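Multiple structures follow.
Just so you know, all these numbers are worked out from the coordinates, no wet-lab data involved. Just so it is clear, the structure is predicted and the values come from calculations on it, not from any experiment. Cβ atoms are built from the backbone, for glycine too; each structure is taken alone.
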Structure 1
Amino acid sequence: MKILSFGGSNSSTSKNAQLAKYASSLFQNSSVDFIDLNDFEMPLFSVDTEAAHGPQAKAQLFLEKIKQCDALVISLAEHNGSYSVAFKNILDWSSRIDGKVFQNKPMLLMATSPGARGGAGVLEIAQKRFPFMGGNIKDVFSLPEFDKNFAEGKISNPELDQKLKAAVSSLNS
């Protein structure tokens with residue numbers, strides 16, 4: 001299985017990128033293409049910019065990465081209860097090329113944050129919106145209190161680690 005994995009943030013120290021990398025490492029007999037959203041930086045989406053310059057090549061590349069994979073592992077950063085601007089901008093540009101951005105690929109959708117809710121707000125939004133955009137969400141995982149529950153590149157809380165492993169197996173089957 002070929003997995004496309006990313007954290008939904010453009011931060012160089014993204015907690016969600018760390019979680020996505022760890023979750024991706026749990027898949028057996030798979031190859032992982034881990035992408036950095038900074039490689040898909042584009043002008044802020046507007047219909048005026050689109051009319052003046054057309055579709056963005058980086059949005060097409062993002063869609064091509066999705067097309068080439070068998071499954072998605074996405075850990076969304078929560079900024080003020082919603083997606084990060086970096087992720088939302090990529091989503092906006094990509095959806096203008098293909099409204100079914102996620103191309104019905106099986107998806108493990110995750111989030112984490114320093115807080116007790118673990119990005120629950122952004123997960124709720126994504127669970128409602130992604131199916132309209134071709135998202136085939138197989139499971140959802142939230143890691144609360146990242147700084148307390150994640151260390152040395154993995155989840156340090158055994159109960160939460162087991163929950164993630166169960167979510168991974170739901171995508172892997």
Structure 2
Amino acid sequence: MSDIELPEITDRRLNRMVVTTVVVLSVVMAVGKIKDDNIVQAMQADQATKIDLWSEYQATQIKAHDQAIAATLLGQSATGATPAAAATSENARYKGEARDIKAKAQAAEADYAVQGYRDDQFDLSDGFLSIALAVSAIAALAESFGLLWLAWGSAVLGVLFLVAGFAQLPIHPDALVAFLS
């Protein structure tokens with residue numbers, strides 16, 4: 001039976017640095033993932049609200065249009081102005097409601113866009129931190145400080161986007177996001 005040769009670990013300092021890096025990156029990634037999931041849930045709620053509000057806006061616009069037609073038709077009839085005035089009043093009421101609903105729908109759209117921007121930041125953070133985690137593991141296997149430095153560089157980018165997402169900073173590489181989308 002032959003003995004399996006295990007590589008001799010020459011520098012325990014590198015392994016300690018890799019282990020510390022992996023632990024820190026794992027914790028940072030977990031915190032970022034929680035926030036990212038919450039942002040995605042908010043985006044889904046905004047999207048549902050926006051769709052509901054735009055549907056309500058369309059229905060209100062149709063009601064207003066119906067009342068305008070009724071006012072026109074009733075104004076031409078011999079029965080008098082009272083039904084026509086009521087239809088005109090209803091038309092104005094629906095137009096007012098439609099303006100309010102439209103403003104709410106546009107606010108939901110704007111909030112969705114803001115949350116999408118932040119979601120991109122958390123996604124970039126997760127990507128760079130995942131790269132850092134993988135390269136850290138390879139650095140230990142290859143016993144390479146150079147790879148560990150590369151992992152730390154990727155981790156810095158990941159943490160930068162994480163902080164930008166939490167602090168709502170305008171750090172958003174649009175070209176990279178467009179390429180990845």
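Taking FRET efficiency 1/(1 + (r/R0)^6) of positions 57 and 113 (r between Cβ atoms, R0 = 30 Å, to 0.05) from the coordinates of each of 1, 2, which one would give 0.40? Present the calculation step by step, with values, prior to reporting the outcome.
On the way: 1: 0.40; 2: 0.95.
Source structure for this number: 1.
Please state which of the structures 1, 2 yields 1.94 when Cα Rg over 2.2 N^0.38 Å, for residues 25-104 alone is computed from it.
Derived from the structure labelled 2.
Given a computed value of 2, 9, 18, 23, 21, 15, 7, 3, 1, 0, 0 for P(r) over Cα pairs in 5 Å bins from 0, in percent, which structure among 1, 2 does it belong to?
Source structure for this number: 1.
For the read-out relative contact order in percent (Cα under 8 Å, 6 or more apart), a value of 24 was computed from one structure; give its label from 1, 2.
Going through each structure in turn, the value belongs to 1.
Assuming -12500 is helix-only ellipticity at 222 nm (-39500 (n - 2.57) for each DSSP H run of 4 or more, over all residues; to 500) as calculated from a single structure, say which of 1, 2 it is.
Details: 1: -12500; 2: -32000.
Checking each candidate, the match is 1.
One of 1, 2 was used to compute mean count of other Cβ atoms within 10 Å over residues 89-96, and the answer was 20.8. Which one was it?
Label of the source structure: 1.
Any idea which of 1, 2 comes out highest on Rg/Rh (Cα atoms, Kirkwood Rh), for residues 73-144 alone?
Structure 2 comes out on top.
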